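Asker: In what follows, structures are represented as structure tokens.
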Structure P
Amino acid sequence: MKKLRYLLLAAAGLLFIISYNSCKKGPEDPFFSIWSRKHRVVGDWKVTSYQVDYVDSLRQVLKAEVTLGACGEEIDSVVWTTVPQMSFDKDGGFSAKTTINKDTTYDIVNNTAACVDVFIRDSASITTVLNWNFTGTIGDVKNKEQIILFDPETKETTIYDLIELREKEMKLQTETIDPVTNVAHVKQYTLTKI
């Protein structure tokens, strides 16, 4: 009788795991999670990787060249570093804060008392407030497989595919079309919970 009870419990557990795995949404989602998809999305996130067309776009070197300045040969460089953060709340509110640092460096090759290296940092921040939700089942897209961001003022929406959704990490991907060049761009984000 005890063997039958253990066998039934094992069969029920196996059936639960198989049926739960069939609800897996993203291609890189964990096999099993005790947290709901909404619980895993809600919170504050730091963007640790951002790629446009598979090229790193968090740090861009705009200029790095040797020039002849007033103190002789110098290496001039301009680097933009983007520091984005996102916040999803449980009631459907979304905010994103992006800080852009522009670092300009004049590295004098032969420093003297009158000719020293110069480093200048300019910063700007942009904050966006929107609404978020999961999309429903549409065609081949499963329920809660995508996140939609909605601007209530302009009525514009952006849809992100949830590639991976874990308790502490999320990967999003979207495709946009540049309105000027009419070229499609793939944007990929890796976020880590703060």
Structure Q
Amino acid sequence: MKTKTLYSVHPGVAMMQKWVVDLPDKTGRSLAEWIALVEADGPPAEKERREWLKATHGLGTNASWWIAERSVGKGHEDSDPEAYLKAAEEYVAAMFTGAKAGLRPIYDQLLKLGLSLGKDVKACPCKTIVPLYRERVFAEIKPATQTRIDLGLALGDLRGTSRLIANSNRPKGNRISHRIAIVSLDEIYDEVRRWLKAAYDLQAK
């Protein structure tokens, strides 16, 4: 029986599933065969296995990383939808433990607000952020400090305001162009809702 969850499978899972399917054609071995080879002939530690796969077998950085990771029993959530959804709940729980536990009500309210924008909205947690997707990422929720959540928004070249801060130095390819700092539930008012809806609308199909 599938566990009921507010979260959806991250788009990266489909990418990883395709990588597993394509691996035999690209490398001559399936993932299971690579893992067996690493366990039989490779060094014991994950980091050393990565370097061994690159140096001895000529695999690329990503392939070496993923094979080595799986050879030590990690990373299955990256290609298994059910494992990912279980991990997603754990990622969020871990984000809001300890000193950041007080931010959980703010997160819950922002998540509820984001999911209410449309049936096509997907929340796909990572270890440190919770991106919100339509076809592409339009927002992300991030516990930035022990007392503040940053609501990131994909708003393109829009000018910032006193509340809406432009991420002028964001890395190339990062769609999150602006952020709003939120330190209490009282700060989730109409302006926040309008900017979140604007980011959602910009990602219309």
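Asker: With helix-only ellipticity at 222 nm (-39500 (n - 2.57) for each DSSP H run of 4 or more, over all residues; to 500) derived from the coordinates and found to be -4000, which of P, Q does the value describe? Display every interim value, and only then the final one.
Answerer: Numbers: P: -4000; Q: -14000.
Here the read-out was taken from P.
Asker: Continuing with this model, one more query. Looking just at distance in nm of label points 7 Å out along Cα→Cβ at positions 40 and 56, which of the labels P, Q belongs to the structure with the highest value?
Answerer: P
Asker: Also, I was wondering about something else. Which of P, Q yields 21.4 for mean count of other Cβ atoms within 10 Å over residues 64-71, as computed?
Answerer: Source structure for this number: Q.
Asker: Please state which of the structures P, Q yields 4.2 when distance in nm of label points 7 Å out along Cα→Cβ at positions 120 and 152 is computed from it.
Answerer: Comparing all candidates, it corresponds to P.
Asker: OK, next. Given a value of 8, 24, 26, 16, 12, 8, 3, 1, 1, 0 for P(r) over Cα pairs in 10 Å bins from 0, in percent, point me to the structure among P, Q it was derived from. Intermediate results must be reported in sequence, preceding the final value.
Answerer: Numbers: P: 8, 24, 26, 16, 12, 8, 3, 1, 1, 0; Q: 8, 29, 29, 21, 12, 2, 0.
Considering all the candidates, the number was obtained from P.
Asker: Given that Rg and Dmax of the Cα atoms in Å, for residues 48-127 alone, derived from a single structure, equals 17.6, 51, which label among P, Q identifies that structure?
Answerer: Details: P: 17.9, 59; Q: 17.6, 51.
Value 17.6, 51 for Rg and Dmax of the Cα atoms in Å, for residues 48-127 alone corresponds to Q out of P, Q.
Asker: Output the label of whichever structure in P, Q has the greatest value of relative contact order in percent (Cα under 8 Å, 6 or more apart). Walk me through the numbers before you get to the answer.
Answerer: Values: P: 22; Q: 16.
The maximum falls on structure P.
Bear in mind these aren't lab numbers, they're just calculated from the coordinates by the rules spelled out. Remember, predicted model here, so these are calculated numbers, not experimental data. Cβ atoms are built from the backbone, for glycine too; each structure is taken alone.
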